[in-house]
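So, here come the structures, one by one.
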Structure 1
């Protein structure tokens with residue numbers, strides 16, 4: 001496994017203009033983080049060739065591979081065909097972008113997962129059809145779509161069903177430990193990780209020993225290692241306080257259990 005960091009960990013600093021993407025890359029390099037993940041809302045809406053080439057050259061010079069870009073396609077669950085079509089077109093554009101970067105994975109959403117869970121019979125066929133169309137585009141570019149179980153406290157069963165139902169190596173999961181319902185968090189994690197193409201290691205707060213106060217990282221990392229996962233584990237700090245400090249504490253905690 002290798003450690004990555006998503007730009008979403010620095011969302012407040014980036015949105016407030018306190019950190020540029022170049023600053024983010026250099027922070028990761030200095031911290032010993034091995035790769036970066038970019039959130040689509042931190043990027044141009046439609047990145048042009050010049051942006052892709054310049055960013056690719058910058059990352060290459062820093063020896064920081066791009067692990068994935070995270071796209072927000074919330075409308076896959078919409079009952080409005082125009083809204084779904086808009087997000088299908090969006091995902092296709094970002095498939096083209098990650099392919100141009102030479103990046104093998106695009107992190108996607110299942111639409112609004114809570115709506116999908118609540119209205120499964122009505123919404124699942126809509127989401128399935130949207131993914132079928134996107135997968136046809138992804139197949140031609142050899143890009144994996146990794147579905148994140150998002151938002152928090154949403155059951156991930158529909159995500160797993162989509163992956164099994166569509167049955168292609170180009171549709172995988174992006175398990176996020178912090179989004180899983182607390183009642184069966186680690187059981188659900190164990191169900192998601194065998195299908196993982198990318199992983200989010202969420203963190204909110206830490207105690208004096210450096211442990212995350214709401215998540216059992218020992219259990220989480222133990223399950224991940226036992227599964228044979230060899231991809232990127234992406235730091236996603238969403239707590240209060242200094243984002244840089246939260247990322248550094250997340251990094252130390254992942255290393256503790258990755259190497260134990």
Structure 2
């Protein structure tokens with residue numbers, strides 16, 4: 001059993017490969033530009049290769065700076081532990097759980113493992129882009145098999161903007177780094193759907209970006225305004241807690257520019 005758990009893969013190494021490919025292609029582009037310049041090719045050829053190389057190199061560096069924590073085993077372990085500790089603090093461990101944007105199922109599977117009285121459903125649309133990084137329904141199901149939780153953890157294709165579940169069906173709804181990826185004029189609809197499928201007294205925990213420019217995706221100007229807007233959906237005790245308060249440090253970039261938060265609340 002322990003050996004199987006060690007083989008569970010949540011697909012984050014694909015992000016490392018993207019960084020390496022972009023940086024590598026950028027260096028090649030710049031090198032080709034220099035080579036072609038030495039071979040007296042027209043100046044526009046040099047400019048094209050240099051520009052392309054610089055863009056790819058900059059993209060690779062930015063991708064590494066912003067996404068590098070996802071393939072840092074220690075940081076991801078800290079994030080997962082912090083997430084599950086927050087779950088434990090707001091939920092009694094019994095009942096149906098919905099994981100929105102499950103990817104390869106890490107949150108769904110870990111909740112099923114750590115809370116034996118839970119029944120978990122992981123949903124996603126598994127886009128082609130994320131499939132390139134190994135984020136697939138098949139991958140999630142394989143991980144559930146290796147974690148020996150297939151009797152209490154299932155996965156299905158569903159859109160977070162229109163959840164195919166009955167009102168009040170779940171005691172807990174969770175999501176991790178998904179909300180900022182959803183395209184909608186006003187992403188508050190995500191909270192509306194969560195409030196709808198939560199049973200009275202049910203709770204939710206969302207790990208995502210709820211500060212700076214990200215909060216404007218919910219048609220508000222601040223985290224406090226978002227809290228008020230969500231509470232009007234029949235949620236009480238809504239609060240935003242910075243991930244760094246749990247002792248997790250994602251690096252200088254996140255300390256200065258992109259704050260990661262836990263957003264939680266309870267259905268009235």
Entry that produces 3.1 once distance in nm of label points 7 Å out along Cα→Cβ at positions 129 and 249 is calculated, selected from 1, 2: 2
Which of 1, 2 leads on volume of the Cα convex hull per residue in Å³, largest value: 2
At a computed 3.1 (distance in nm of label points 7 Å out along Cα→Cβ at positions 97 and 153), which of 1, 2: 1
Distance in nm of label points 7 Å out along Cα→Cβ at positions 185 and 201 from the coordinates reads 1.6; which among 1, 2: 1
If distance in nm of label points 7 Å out along Cα→Cβ at positions 33 and 193 is computed and equals 4.2, the structure in 1, 2: 2
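Since every read-out is calculated from the coordinates, none of them should be taken as a lab result. Keep in mind the model is a prediction, meaning the values are calculated, not measured. Cβ atoms are built from the backbone, for glycine too; each structure is taken alone.
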